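Each structure below is given as structure tokens.
No value in this document is a laboratory result; all are computed from the given coordinates. Computed from a prediction, not measured in an experiment: that's the story for all the values here. Cβ atoms are built from the backbone, for glycine too; each structure is taken alone.
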Structure P
Amino acid sequence: MGSRQPRVAKARKYAVTDVAEARSICVSWLESVGLSNAVSMGLPEVDDRYHVWRVPLLRVADETRVGELVIDARTSLLNRHRSTAREILEARVLGKRLPPEEESKRERQTVLSWVRNSVILDDCEKALPDLPASSVGLVFTSPPYFNARPQYEDYLSYEEYLLKMRRVIHQCHRVLDEGRFIIINCSPVLIRRSSRNESSRRIAVPFDLHRVLIEEQFDFIDDIVWVKPEGAGWATGRGRRFAADRNPLQYKPVPVTEYLLVYRKQTEKLIDWNIRNHPDQEAVAKSKIPDDYERTNIWKIPPAHSSVHPAVFPMELAQRVIRYYSFIGDVVLDPFAGIGTTGAAAIPLRRRFVLIENEKRYVDEIRNSVVKWLGKAAEEVLYVNCEPADTSQLLPLSTK
């Protein structure tokens with residue numbers, strides 16, 4: 001088995017390719033939880049059926065097996081759901097008592113997040129680990145479209161794209177509070193043919209992201225279909241051949257929809273628990289939705305356009321999501337912020353925003369927009385890796 005592992009891992013292009021890398025990840029985790037002197041490791045083995053590395057954990061005193069760490073071979077991230085919990089290891093190795101059953105069932109009281117409005121210039125995969133755990137009330141984002149042409153996108157393969165999304169979603173799970181929602185706006189992607197001898201290809205991005213979200217411990221809640229006006233999808237060229245020839249097999253409908261994938265961070269608690277245990281019940285009452293809400297999962301909203309960004313979602317889309325899936329005062333995170341539509345929608349709805357964007361030109365647009373959203377209060381926004389918004393032309397904040 002040992003001689004087979006590196007070949008399998010490299011053939012499948014895993015992020016963790018050998019025993020030494022698996023051990024290193026395990027050592028880092030044991031050090032982070034203060035168990036490196038009490039727990040040692042057995043021989044890591046790759047389980048290519050589930051795309052994981054399994055690392056046996058041994059008690060140092062007598063080398064008795066006390067648990068296992070499971071590492072996602074494709075991302076190098078620890079699978080906490082499948083690994084032995086730290087509390088159980090401490091009970092087995094250090095003799096600590098597990099909390100009584102009634103303690104484990106006691107309702108945890110949620111607290112208000114202290115995270116303030118933030119604009120962050122960085123790759124979200126690098127920036128998200130700096131956010132406190134359970135500090136976000138809602139994640140709403142539209143990831144960059146995958147395109148096979150490397151001169152237009154950073155992803156050389158679709159597998160690399162999905163790996164990136166998995167890492168980001170993994171971090172979103174960490175920063176989301178218990179039982180709260182992540183909503184991803186996405187759609188299938190058309191890969192145009194490079195010659196007349198090839199066929200164009202559509203990649204079912206939403207369905208692959210569904211698998212990633214489930215594996216990263218989110219529960220599927222809803223699929224909302226965003227419908228654009230008739231004629232919105234003709235720019236893709238899809239359907240023109242059939243319109244001209246009308247031959248069977250050539251039929252390809254013009255895409256005029258996108259998906260909003262709605263998932264909830266896994267928990268045994270019902271949604272009522274989130275409402276009942278919210279620390280600001282006045283904010284809960286004020287967050288109630290009026291009668292003119294959207295009653296179906298078909299949302300008809302015109303698309304938005306920007307001279308700065310090639311693919312923005314409309315303000316109305318962001319406003320609906322924020323109203324329906326967060327409370328007043330919540331922190332709304334967009335890890336692929338673009339020009340900041342999520343932030344623009346959050347402020348008038350009395351939510352806070354955390355906007356992470358990797359492109360400086362888009363962050364510059366956000367910085368300019370923040371002044372329009374907040375006025376002089378834009379000075380109170382946290383700016384990371386970028387200059388604060390220029391408020392020098394604005395009047396001072398009122399002292400009344």
Structure Q
Amino acid sequence: MYCKHCWPTKRKSHITLHFSYYINKITEILSKPFSCLYISQSKKKREDYVWELILEFLSVIKIVVFVDNPDESKLYNRSLIFFKEAKKRNLNVKAIKFFGVYVNDFKLIHNNKNYYYEGIPLTIFQNDYFDIDDKDLCKKILQENHVPVACGQLFTCADKAVKFGKSLGFPLVVKPHNGSLSHHVTCPIVSEEELLDAIKIAQQYTPAFIVEKYIIGNLFRASVVGKSHVFVSQKDRAHVIGNGSATIMELISLKNAQKSRGDTSDMNTTLHKIPINENLIVNLEDNNMNLETIVSEGTKMYLQDKYVLSHGCDVINCSKIVHSKNMDLFIRIANILRSDLIGVDFICPDISKPYTEQETAVLEVNSLPYIDMHQYPSDGEPEPVVEVVWDIVLSKLDNKTEIVGFII
């Protein structure tokens with residue numbers, strides 16, 4: 001049985017998530033002997049150097065393979081679009097396979113140097129000051145810089161978390177401190193019993209979890225690249241809109257027939273079909289409906305409870321209507337976090353109004369966002385994300401604006 005809280009990721013065990021902590025420690029220990037040779041480099045870059053040496057060694061004994069023409073169906077679209085653009089520009093880029101499996105890592109050979117990146121080439125210049133995906137640390141840094149965030153706190157003890165949650169007031173959200181794709185996230189929580197259940201769910205994923213205030217509003221993803229370019233889309237949960245004659249099943253079939261939507265399991269697509277599963281059936285039953293119910297004209301019926309692309313989300317391009325103060329806020333966040341690539345999950349009632357004039361919050365920041373959603377929205381004009389990213393990367397490498405990469 002796969003974990004239902006990790007769906008659509010097919011995960012049977014969470015042991016590797018807990019074990020990853022020790023892998024990071026091992027990498028840190030292995031990097032120490034090189035500190036005297038590369039004293040001018042940051043700790044992260046020394047660790048990267050060790051990892052690059054390991055990769056090159058493993059390629060010699062064929063455990064790691066660098067692939068020029070990978071199977072596109074095995075790559076996530078957020079990575080594939082950048083690989084395709086690299087080939088279009090005649091760049092020497094290769095996908096990496098580990099024990100015969102693609103691992104979403106790539107090798108770029110440019111100006112006789114090797115650069116390794118995860119998914120999106122801007123990760124070559126990733127923040128080396130702190131872990132952006134550490135939700136609690138990132139929240140504290142943003143709070144210190146007067147960025148609106150959802151009030152919350154990190155816990156490993158359920159009793160303390162419950163006490164804090166009750167003092168904060170319902171509704172609440174509980175989520176793992178370093179998760180993604182809404183894995184093991186529970187919201188809105190409206191009672192102590194639900195809070196205890198949510199904590200158990202979060203701790204299956206990781207011992208540390210966050211309890212925070214649930215903010216009402218629309219969910220937006222702002223992707224900031226190069227600390228200057230901002231792309232904003234609204235994510236809307238899987239839904240159908242009634243026409244007064246078609247059943248919910250028929251409305252789902254019409255939406256799933258769109259050529260831009262791939263199957264739930266497809267990796268090389270951004271938009272996905274709405275899956276008909278147990279979660280959808282339960283949501284309908286909670287509203288006294290089923291797949292044969294006819295929805296009245298103009299009525300919007302939500303079918304899934306998470307904002308995950310593979311659940312059949314809609315993505316609406318909003319870049320042209322975002323208020324300038326909100327745009328400035330997103331750029332300021334990127335500069336605060338010293339990162340050339342961030343995805344900001346931002347909630348507010350109206351993105352066209354300044355964040356200072358409504359209740360808003362940054363829910364979390366991601367270091368490897370699904371940036372392809374801006375290039376392939378379900379509604380609105382596509383954004384030239386892939387071109388902008390590669391222009392920035394090549395400019396930085398050619399001008400040597402940062403010390404990156406190592407000659408192997």
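Details
- Each of P, Q could give log10 I(q)/I(0) by the Debye sum over Cα atoms at q = 0.08, 0.09, 0.12, 0.15 Å⁻¹, for residues 180-371 alone, but the derived value -0.34, -0.43, -0.73, -1.08 comes from P.
- Test item: semi-axes √(5λ) of the Cα gyration tensor in Å calculated as 35, 26, 22, pick one of P, Q: Q
- If distance in nm of label points 7 Å out along Cα→Cβ at positions 68 and 308 is computed and equals 3.8, the structure in P, Q: Q
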